[in-house]
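Down below are the structures I want you to see.
Values in this text are rule-based calculations from the coordinates and carry no lab data. What you see is a predicted model, and the numbers here were worked out from it, not measured in a lab. Cβ atoms are built from the backbone, for glycine too; each structure is taken alone.
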Structure P
Amino acid sequence: MKTIRGIGASPGIAIGPAYRFQRVDLHVDTHSVHDVDAEFVRFFQALELAEGQLRLVHEKARREAGAEQAAIFEAQLEMLRDPELLGETQAAIRDQRLNAEAAWWNTVERFAAILEEMESEYFRARAADIRDVGRRVLRILKGITEEPVQLTEPVVILAQDLSPSDTVGLDKSLVLGFCTAGGGETSHTAILARSLGLPAVVAAGPEVLQIPSGTHVIVDGVDGLLIVEPDEQAKVAFVQRREALTRLREQAFAHCKEPAVTVDGHRVEVVANIGNVQGAFTAVEHGAEGVGLLRTEFLYLERSTLPNEEEQYQAYRAILEVFGQQPVVLRTLDIGGDKELAYMELPKEQNPFLGVRGIRLCLAHPELFYPQIRAALRAGVGYNLKLMFPMIATLDEVRAAKRIVEACREELCREGKPVADNIEVGIMVEVPSAAVMAEHFAREVDFFSIGTNDLTQYTLAADRANAQLSDLISAFSPAVLILIDQVIQAAHRHGKWVGLCGELAGEPLGIPILLGLGLDEFSMNPSAIPLAKQIIRSLSMTQCQELAREVLSLESAQAVKERVRERLPFLRLS
């Protein structure tokens with residue numbers, strides 16, 4: 001038995017034979033052409049055929065995986081029309097008299113290499129998309145038909161990484177889970193696995209590619225493990241864990257619309273993290289009582305211009321309509337760090353995670369901030385909208401952002417436009433300085449929302465996307481939990497409420513700790529909501545408060561997890 005460690009990208013347990021996914025080798029020959037016009041005809045015919053294929057693939061993805069997954073292929077269609085991509089290819093055919101295959105692939109690789117060199121994990125992941133489009137056109141030029149993978153039994157897919165086109169052809173009913181050598185939490189494999197509710201481990205390294213098809217494996221998407229040829233004891237343990245988790249999830253989904261009330265009568269809000277209109281419908285379906293984190297970046301990414309105020313207003317309004325009078329917390333634009341805007345020429349930073357990101361970027365670029373705040377104030381009329389600023393480190397930043405909100409409100413009133421009254425304004429607590437100074441911040445804002453993903457990496461000085469640090473980077477670290485406790489206590493002393501929208505909110509082992517610390521709102525991915533509510537209903541505040549006091553005195557994240565499992569044995573299956 002061998003254990004390979006990667007990054008858990010989608011929770012759950014998959015057990016079964018491995019299937020090693022390999023693409024057809026597309027060797028590109030380079031030669032000169034005599035008839036340039038004929039080569040142009042070949043190239044444009046290939047583009048036309050590729051566009052037709054992508055439209056069919058887009059429709060198949062929309063039916064099987066939903067609009068959010070299908071949007072990837074809409075973006076690929078745009079790539080086929082990209083003037084720079086096409087222009088450079090045509091220039092190579094015309095000026096260098098290159099054959100279409102070489103001209104096209106050289107251009108695709110150059111563009112993909114540029115994306116891979118960016119600091120942003122998001123844009124590095126998009127390099128796979130442009131290569132996916134490139135391979136499609138190249139296959140057509142070479143006259144190669146790549147048949148979909150024909151699975152004959154349920155399997156665990158092993159691969160270097162999977163492109164959108166790779167996954168859309170898979171029979172999802174026969175896929176148990178995924179493990180990839182490369183990729184990250186924003187790679188297509190990870191996104192697809194989460195949307196399908198399948199376990200996935202990514203960034204597990206090259207050893208994954210040495211495992212033959214048919215080898216029995218276990219994918220643990222919670223702890224980020226691939227177990228190769230498990231012994232009988234491991235098989236029995238993981239089968240029991242998987243079966244128990246399946247039963248619990250089925251029961252939880254059946255009761256997902258019911259409130260989250262502990263056995264001794266304490267109720268908390270369980271809300272969703274979403275990133276677009278489709279996510280709003282998914283959240284309601286899974287029992288969300290509102291939105292604790294509306295990521296507004298979906299309006300800015302994968303496009304060539306800034307969204308205007310009206311476009312943002314319509315999008316926010318559509319989401320608010322889904323939730324009626326339930327609360328929706330809109331996080332203002334959080335660009336920088338691992339997310340960049342291709343159409344904004346921002347200076348390259350040595351360490352963008354410690355640079356101009358979040359509220360810092362918005363305060364420095366009013367052309368980004370003002371239209372968004374105006375759109376939000378307009379959209380919130382008649383709804384329960386709240387505003388939240390990301391990456392807050394100082395009181396001056398909060399005060400500057402609040403002044404802009406008031407300036408936008410006054411501006412809209414002068415224009416005679418309806419404006420939402422009494423919108424609550426809060427901050428993300430993801431920088432340790434905000435947690436340490438929570439007592440002061442509580443006098444300035446209406447609420448806190450703790451972002452444990454960033455708070456953890458900043459507290460522990462460890463990049464959460466770095467597979468080598470997966471043992472270190474944990475929100476269960478007592479250092480992180482102590483900061484969370486400080487924030488909650490400071491807020492409550494001032495009569496303010498606290499939410500948590502990091503991954504910890506949906507972690508079964510984290511829920512009793514957060515309950516015991518007094519967290520008011522749990523915000524998580526929609527798929528995690530039913531189970532989270534079910535766990536809360538099985539706990540008492542008294543036992544959770546005792547547990548929370550215990551774990552704050554422990555020395556490591558592992559010790560914290562073990563203490564929770566010891567005190568609450570039923571959570572061992574999580």
Structure Q
Amino acid sequence: MRFFTFLLFLSLCFNCKNAQSEQLVADDTSDVSAISTKDFREFKVLDSKYIDNEAMWQPFEKDLKDFTEEVYNNLKSFILEQDIPTIQQHILHQKLSYEDLVKFYLYRIRKYDRENELSLNSVISLNPNVIKEAKGFDKVKNIYAQPNSKEKFMRSLYGMPILLKDNVNTKGMPTTAGAVALQHNATDDAFIVERLKEKGAIILGKANLSEWAYYFCGDCPSGYSAIGGQTLNPYGRRIMDTGGSSSGSGVAVAANFAVAAIGSETSGSILSPASQNSVVGLKPTIGLVSRSGIVPISSTLDTAGPMAKNVTDTAILLDAIFGYDKTDSKSINPKQDSYYFTNNLGASTLKGKRFGAVKRLLEDSLYVKAIADLKSKGAIIVDIDEENIELPDFLRLLNLDMKADLPNYLTSYAGNDVTVKTVEDVINFNLKDSLNRMPYGQKLFYGIVADIATDDEFLIVKNTLKTNGRQYFNVPFAKYNLDAFLSINNYHAGFAAVAEYPALTVPMGYTVEGKPKGLTFIGKPLKEKQLLDWAYNYEQAFKRRKTPINYD
């Protein structure tokens with residue numbers, strides 16, 4: 001039991017902390033003791049000390065002047081909780097425009113996100129040109145809706161407002177990673193942002209995050225950053241944990257502040273906030289999606305990925321961002337066409353698919369219900385015991401990678417106004433105003449500076465973790481001829497991370513206290529299409545997601 005307690009601790013705690021009753025504290029904390037399992041209810045900081053709300057909204061005052069509550073309410077049925085094909089259909093039939101769509105989301109963000117009794121602090125900055133860009137899309141939309149291209153148009157990102165986690169470089173908006181040291185970081189577009197724009201997406205703004213992707217403080221609530229303040233969960237504001245580090249992305253999608261969002265994950269940073277906020281999140285196979293121009297933790301494990309209210313939009317977003325990037329050392333070329341993930345979505349049915357259900361998790365009633373649901377659709381469920389495998393030196397991998405990868409980003413991708421060049425530079429910068437820049441400390445950054453290893457030692461750490469992670473899944477996959485491994489939330493994200501395997505979480509319901517939970521499918525490399533198909537069939541059959549009640 002001690003080993004499994006450690007595994008659950010590693011998953012829940014490092015993978016961006018779930019503050020749920022299922023948390024267990026390890027009696028053998030090993031080298032993960034630097035990260036807190038504290039269940040936060042009161043926060044040292046709630047609202048941002050760096051965002052000027054009036055200045056953020058000044059570019060939109062004229063355009064939003066006539067966008068009244070009545071106009072907003074009239075548009076609700078066409079936009080709220082709708083998937084991309086449905087929204088595109090409404091636009092095609094002239095029930096709304098891209099300009100309406102952008103203004104609707106801006107109105108909701110202003111209404112709910114900052115400085116009021118329902119504020120969520122999920123959006124860190126807005127694209128000042130977003131309404132102008134939407135008007136431009138309205139002028140040419142009919143070109144893209146001709147009969148021979150209509151079907152692809154309906155599942156395209158053309159004119160769709162997307163939020164980006166604020167560690168993704170984006171021209172025209174600072175990329176801060178939530179840190180004051182990067183407050184004025186003006187950059188070019190990251191590779192995936194170029195891809196999004198090529199596909200017609202409108203970048204609405206940037207989403208808050210756990211500062212430095214939650215590899216910074218070590219004893220702080222997920223969803224906190226010095227720049228963005230404390231992100232809050234719409235299903236239980238100041239009660240339920242947001243998950244992290246893609247906290248703002250998960251919260252903003254849950255609250256219908258954008259069509260969808262981009263998150264990033266090292267180990268659980270998409271899966272955790274997606275499941276905690278009742279949305280869909282996909283952590284791709286490492287290398288399927290470029291990491292160039294994204295503030296890093298680990299070049300070994302990092303990946304960007306889509307977060308959306310439903311599987312359809314998740315697939316559409318993945319179609320837009322995947323692709324080979326010659327500047328990314330781990331980039332792979334899957335040689336798929338640009339609509340691969342949405343083509344015949346759901347064609348791989350649940351019938352006859354063999355899924356491994358973890359015996360230890362069968363005490364969770366929502367997990368048991370999800371398994372029964374899958375069985376009712378013809379899936380074959382195999383109860384499995386987990387392999388007795390550890391993940392030694394997991395945090396050392398992150399320390400040693402970030403020690404090299406962050407300076408590389410700061411030299412190669414950061415703007416000219418950024419003066420820090422190393423982790424130690426950031427530490428010293430924060431010490432000059434610790435109350436505002438690091439109210440929860442910077443324990444993990446100190447650990448990065450202190451950690452050293454030879455190249456050979458580091459290679460052994462990486463190879464051991466990858467081997468162990470893959471064995472953890474491959475043994476039951478082979479023994480029981482499994483198609484996928486079933487988990488909850490981000491409970492097995494650590495193993496999926498080091499194995500470099502894809503994982504997708506989809507809403508499976510709510511506890512009696514109203515806390516969202518996700519059913520998580522983990523598969524072998526480049527099986528994203530199948531994961532999307534299975535999750536889509538489960539989602540469409542049972543429709544577990546509900547809109548947070550105060551944000552409908």
Have a look at P, Q and say which one yields 0.70 for FRET efficiency 1/(1 + (r/R0)^6) of positions 240 and 408 (r between Cβ atoms, R0 = 41 Å, to 0.05), as calculated. Q
Here distance in nm of label points 7 Å out along Cα→Cβ at positions 248 and 432 was calculated and came to 3.2; which of the structures P, Q was it taken from? P
For 40, 32, 20 (semi-axes √(5λ) of the Cα gyration tensor in Å, calculated) the corresponding structure among P, Q: P
Given a value of -15000 for helix-only ellipticity at 222 nm (-39500 (n - 2.57) for each DSSP H run of 4 or more, over all residues; to 500), point me to the structure among P, Q it was derived from. P
Supply the structure label, taken from P, Q, corresponding to Cα extents along the principal axes in Å, for residues 312-447 alone with the calculated value 60, 41, 29. Q
Consider the structures P, Q: one of them gives 0.40 for FRET efficiency 1/(1 + (r/R0)^6) of positions 424 and 544 (r between Cβ atoms, R0 = 25 Å, to 0.05) as calculated from the coordinates. Say which. P
If you rank structures P, Q by FRET efficiency 1/(1 + (r/R0)^6) of positions 200 and 384 (r between Cβ atoms, R0 = 30 Å, to 0.05), the highest one is P
Mean count of other Cβ atoms within 10 Å over residues 128-135 computed as 17.4: which structure among P, Q? Q
Of the structures labelled P, Q, which one yields 2.1 when distance in nm of label points 7 Å out along Cα→Cβ at positions 392 and 480 is computed from its coordinates? P
